[in-house]
Structure I
Amino acid sequence: MREAQIKRKTKETEVYVSLCLEGSGKIQIETGVGFFDHMLHSFALHGGFDLEVRVKGDLQVDCHHSIEDTGIVLGQAFRAALGDKKDICRFGEALIPMDEALGLCALDISGRPYLVFDCDFACPMIGAFDTQMAEEFFRAFAFNALITLHLKAVYGKNDHHKCEALFKAWAHALRKAVSLREEGGILSAKGVL
């Protein structure tokens, strides 16, 4: 089983993530930010991952530290669960509609962290979720998981739909990328990822 449990405690947050890439439907998310819980639940469900996330953060300040630190710890858990990345497909992509919105994700589990995030939100908040934090979350994840991650809201009017389309596209793309190849081995001319 490819799985990992990571804890991280700072003066601003306390984050625990348990992740299994071969999921059996176990999902438990408690970040204190309702819309973010919804996005992480959708991510785990659509990715086929078992995921437990528990966050205690300084929400009296705002949601920034809780969301960014969750991205850091989730990225670390993915990197740990993948180990040497042997036999993985490495690349993944998905184009996901959510009503009028269309979300695109392409990623490479390359060992080279990078984020391209192309989504303009019309509103500053979705519930208690600061829409600026979508990009911060994905950056924290990509740089700690050591993946190249491209996300684009191709179009859409409703910010909830645009954000959810991106999280679901990320889930489906990541599911493809972590899938195991029948041929086996490291999918790289360098011999390492």
Structure II
Amino acid sequence: MLMDKNNVIVAVIDVQARLLSGVYESERLVENCSWLVRLARLMDVPVIGSEQYPDGLGHTEERLQELVGPERIHGKTFFSCIDDPGFEAAFQAHGRKQVVLCGMESQACVMQSTLRLLEKGFDVFVVADAISARNPYDTEVALRRMEQAGAAIVTKEMVGFEWLRRSDMPEFKDFSKEFLR
């Protein structure tokens, strides 16, 4: 099944500045999450974010926080973002049935969010080049487990092309110029 830009929401999970130094290829993670959020803005797709225990672990990386919008980032203590009542209420308010996930850590918050969203009946698309963990092997195994559970594993460019569907869309020129370098 293809993603439908009119029925999808992007969730940026726990890309917190204080934790990034220990995460594998953290700069690439931030760049690719930012790429997805910018694409969502171009395509009018809603974006929501989460922060794991922000009182103790700090807040979302600054550039990414600006792109998402601090008012759309929700603190949580559950590893699965959808299990947090505040996040779930903000998420459900959009009425979308497809979710694009990016962020960290792959084997914890991303995976548990994926599994719980699947249990709740959502179509989940995990962006493999926009998730990470401290150990890359954890990401590899988490991707396999999420796929076995029913999540679609995609890349950021797959997301863009699926949201566009056609090369004669007005946004395609901006997409090819700004996102395909």
Structure III
Amino acid sequence: MHPTRILTALAAFAAATPALAHTGNGAHDLIHGFSHPFAGWDHFAAMLAVGLWAATRAPKQAWHAPAMFLGVLAVGGVGGLVLPGFSAEGIVAGSLFALAALLIVAPFIGNRAGLGLIGLFALAHGHAHGTEALGFLPAYFAGFIAASAALHLIGWKLGSAIFATRTGRFIAALGIGAAGIATVAA
């Protein structure tokens, strides 16, 4: 499938979802956990952005950001269970702008610096997931981690296709930034 069609389909999906995934209703099983990253622009775009970042790295480094993100996401989820009163929403919303900027400067920034920022965002996104966790926590965590991994893979594949052009990275960054604007406006 052509990258433009993939981007169009992803944009249509994101436009049909609420701006934020955090409704405050609580989530309690594998299905809720898996659907959570798809339930709002903030998580959806951030997960894609991590995959897009992976596509800017050398093949031997491409897996670092998604793997690190998933591990720190789980730690953040536990943090959300322990400290549910702390709101990470500002960091979650801001992460979209920072990830967009990170994509633009990707050729000029080292892997460690990018991973440091991505790790901070993973912690915040995980915390947001954890604050809504109820019920059978292992299934819920497995769901949101699996969905996040799937979105990282989609972002990586998409980035690998569209970054072949000079403007592809900027178009992807604009899309992530637009999701950030929509999140803040909601």
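Taking 2.2 as the value of distance in nm of label points 7 Å out along Cα→Cβ at positions 50 and 138 derived from one of the structures shown (I, II, III), identify that structure.
III
Assuming 0.30 is FRET efficiency 1/(1 + (r/R0)^6) of positions 58 and 154 (r between Cβ atoms, R0 = 25 Å, to 0.05) as calculated from a single structure, say which of I, II, III it is.
II
Only the coordinates and a few stated rules stand behind these numbers; no lab work does. If you're wondering where the values come from, they're calculated on a predicted model, not measured in any experiment. Cβ atoms are built from the backbone, for glycine too; each structure is taken alone.
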